[in-house]
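Down below are the structures I want you to see.
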Structure I
């Protein structure tokens with residue numbers, strides 16, 4: 001069964017720039033200075049349109065991708081969420 005060690009979040013910015021944030025997940029599937037705005041969620045639950053809190057500032061998420069997993073480190077296609085990616089790769 002695979003695990004996700006870090007995620008890439010595409011965050012809303014003013015055009016034409018793009019902004020990506022790589023977050024290393026801890027044992028609770030949260031980041032050191034990043035958490036979901038929804039108190040009952042982990043970063044693996046975050047989807048397009050959700051808000052994360054980065055150093056106390058709300059940020060709108062436009063996309064989510066695994067970055068480093070137990071399968072390998074590299075570029076993965078966008079996923080609905082970290083949990084959706086895990087389910088599609090064999091997590092029960």
Structure II
């Protein structure tokens with residue numbers, strides 16, 4: 001049972017890293033498409049982020065709460081699948 005949870009935790013970490021890398025690539029691509037000085041774009045982006053930090057925190061918390069629910073439900077599914085598997089093996093006599 002702990003092997004499944006370790007695997008899920010590893011996958012969760014990979015998912016969060018993938019989301020972070022994807023967001024960084026998206027921001028870099030958007031900044032590259034502009035014709036202005038790169039530092040000007042960086043200042044604008046950081047200014048917008050600073051202006052909306054509260055919104056970003058609320059949305060991030062909401063996303064993390066949803067991921068927590070998904071993770072917990074996934075753990076329940078894995079536990080039930082494991083129980084079904086062991087019950088099936090008992091029925092077959094293995």
Structure III
């Protein structure tokens with residue numbers, strides 16, 4: 001049995017941690033956070049174990065936070081541009097600042 005390492009799903013943190021120590025694994029969306037606070041852990045049914053499937057939620061699955069990749073996907077679709085077009089726009093604007 002080995003040790004797996006995860007990167008905290010909280011994009012403001014992004015700390016790396018092992019699964020052999022304390023961490024929060026959301027049982028609703030299966031995201032991994034370095035601790036309960038980073039994922040804003042909420043237990044749904046206090047009579048069940050917090051680690052049982054579907055008994056905890058995080059700020060991502062509750063829609064209180066958004067991953068950068070999801071935000072990028074939304075903006076590309078909203079402005080009807082491809083990722084490559086966005087990269088070119090970034091390169092042009094980065095040179096002027």
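Rank structures I, II, III by mean count of other Cβ atoms within 10 Å over residues 25-32 and report only the one at the top, that is, the highest.
Once mean count of other Cβ atoms within 10 Å over residues 25-32 is tallied for I, II, III, the winner is III.
Suppose you compute helix-only ellipticity at 222 nm (-39500 (n - 2.57) for each DSSP H run of 4 or more, over all residues; to 500) for every structure in I, II, III: which one lands on -8500?
This value belongs to structure III.
Computing mean projected area of the Cα convex hull in nm² for each of I, II, III, which one ends up highest?
Between I, II, III, the highest calculated value is found for III.
Read the figures in this text as sums done on the coordinates, not as results from a lab. Because the structure is predicted, anything quoted here is derived from the model rather than measured. Cβ atoms are built from the backbone, for glycine too; each structure is taken alone.
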